[in-house]
Structure I
Amino acid sequence: MSQLYLTFAAMEELVKKIEDYRKEINAFNVSGNDTAESFRIKYLGTKGLIKSVMTEIKNVPVENKKAFGQIINDLKLFAENKYEELKSAEENKRLGHHTGDVISDIDLTLPADKLPLGSRHPISLVRNKIVSIFQRLGFAVAEGPEIEDDWHNFTALNISENHPARDMQDTFYVSHPGGGADWMLRTHTSSVQVREMEKGKLPIRIICPGRVYRNETISARAHCFFHQVEGLYIAENVSFADLKQTLYFFVQEMFGDTVKIRFRPSYFPFTEPSAEMDISCLICGGKGCNVCKHTGWVEILGCGMAHPKILENCNIDSNKYSGFAFGMGIERITMLKYQIKDLRLFSENDLRFLKQFTSAV
């Protein structure tokens, strides 16, 4: 009997201690070194007071365990609710709010500051505009690798091994890791046209936008990399008149109806006959300036009828099919469109320059 009496006495002492803990928890406030985290560690931590009280349940008689367990659970819930209140008080204090009717100068209902928005690069703007114009004429976009082999970049385009046109390309060559034929960075996107013709799916009506590389001295008018858009249309009974009307439409959509256009005979190994197309200078209006070298005209692209030998190289019957091709530098079109006089500005990533352009072309 004496042992059972002591157990009841110890239990009464434990219940009294729990009530003291409850009062202590209720009186806890966040101030000085006392924080919500210190409260959690002291009362709810793995070595906290509530855990130590819970270990005493093993000394409680079986018939009292349920009631004692309820008392401990109530204490734990009370402590957890107090902890959440303390965390909220700390958060409000951090945001500048205070208890009572006093509120800080921060109005959390105000909209946030606007973040600065970027803009598209002028090259991207003009590229997208060019693609959009030709897509309205039924041209699809085709892309290919920037590292090419000799066949697709030169030979298939009627540029043989000793052809002088190779000297004009200033090619970047890349050594083949297996010791085979050298690869190269493509010098034009015409290689994409070859790959599309090799597929044998006729008719073909494509444009090929992309970056190209040439080993040239960097200056205000030249760079070692730039961007091109080349077009190809192959079908039955395609004529030079079709080519001219296609390019007339492009120029009018890109630069407006008032721009004048002229074609000049030229030479390209992959087209016959070949021509270069000029437009009246947008800066001086055709009167003559430094940009147009006082001629009133600016060249924007090369074009011509697809050479029969190229069609044969790609297993296309040149007696049945004909076609035209054209190619232009996107940088040159962009410079004319926005009257930019230095090609190097496009690759310097100067935000003062780039922020001038909007999504409208």
Structure II
Amino acid sequence: MKNRIEAIKQQIDVFELNSADKLEAFRLQFLVRKGSIAELFNQLKELSPVDRPEYGQRLNQLKKFAESTYEEAEKKLDVLASGKGKQHRDLTLPGRRQYTGSEHPVQQVLGDMKQIFKAMGFTIATGPELELDSYNFDKLNFPSNHPARDMQDTFFITKNGKDDDLLLRTHTSPVQIRVMLDEKPPIRVICPGKVYRNEAISARSYCVFHQLEGLYIDKQVSFADLKATIYSFAKQMFGSDVQLRFRPSFFPFTEPSAEVDVTCYLCGGKGCRVCKQSGWLEILGCGMVHPNVLRNCSIDPDEYSGFAFGMGVDRTALLRYKIDDIRLLFENDVRMLEQFSR
């Protein structure tokens, strides 16, 4: 028994473990259940009870020696395979390009818009994209026959003609309602998020888009405060030489209401397919919060007034980066997106 143990130890010492095949051969010869070391363990029962403890200890030492030799050789082969060893390197191989991700242009624009309004004192509020009919329409003073309540314009989840109907929100104004119900004036908040409208997809519109709305409620808030806020935002967002145009408009939740346009960035005001030959592009709608909306949120319109505005983040991204098709923002074409890495 002693001579056989010494012989196996010498075999392990001289065994060349310089490849995966030889490593596997070493395992099969010494470490498996039918290997040479296991056979010696099976022969222990043939020894006298006096000799068994001594040779059992020697066999355990032999087994540990074989296992440690195997593990060390395996680690060395792994290091060589991973390229960290001292093997030859082919310097003629071309370099590997490192691809890095970048923030989506819509998220870049949204981040800049948030920073501008936060500097003006606005806080940020968010809400659910699956909304109740009462928050999306009723409390915002939408009449029962308004076209936005029709399934051709809105993605309804349930349609029973009741306040608890579920729908994909058509604007982030329901977030304003939730804020007014939960907080007391003064309120100064912006509400960014995704909205959904059942519209035909074209170069200027999409069925899913990003919107940012703002709300300011306090005592003696006027339309002049609204215009000053919009002008300040536009100059910081589009440059100090930006030209704006306020047009009278109508929204159920504001009175008076206006739409704000900027000169078309592609044609310079001459008219093209993006601006529909008008020379102007609408960037947002705004107005003074309707008294009925204030009452629906338990705010006294005789004591408080306020203004609200809403703009499409995607359209603002088109203006900033001079992109002529909004669909490019949703196609996830890496060739287009990698142009906006900062």
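Quick check on the output: 10.6 is mean count of other Cβ atoms within 10 Å over residues 58-65, derived from one of I, II. Which one produced it? Working through the options, I get structure I.
With distance in nm of label points 7 Å out along Cα→Cβ at positions 146 and 178 coming out at 1.9, pick the structure among I, II it was computed from. Going through each structure in turn, the value belongs to II. Across the set I, II, mean count of other Cβ atoms within 10 Å over residues 130-137 reaches its highest value in structure II.
Just so you know, all these numbers are worked out from the coordinates, no wet-lab data involved. If you're wondering where the values come from, they're calculated on a predicted model, not measured in any experiment. Cβ atoms are built from the backbone, for glycine too; each structure is taken alone.
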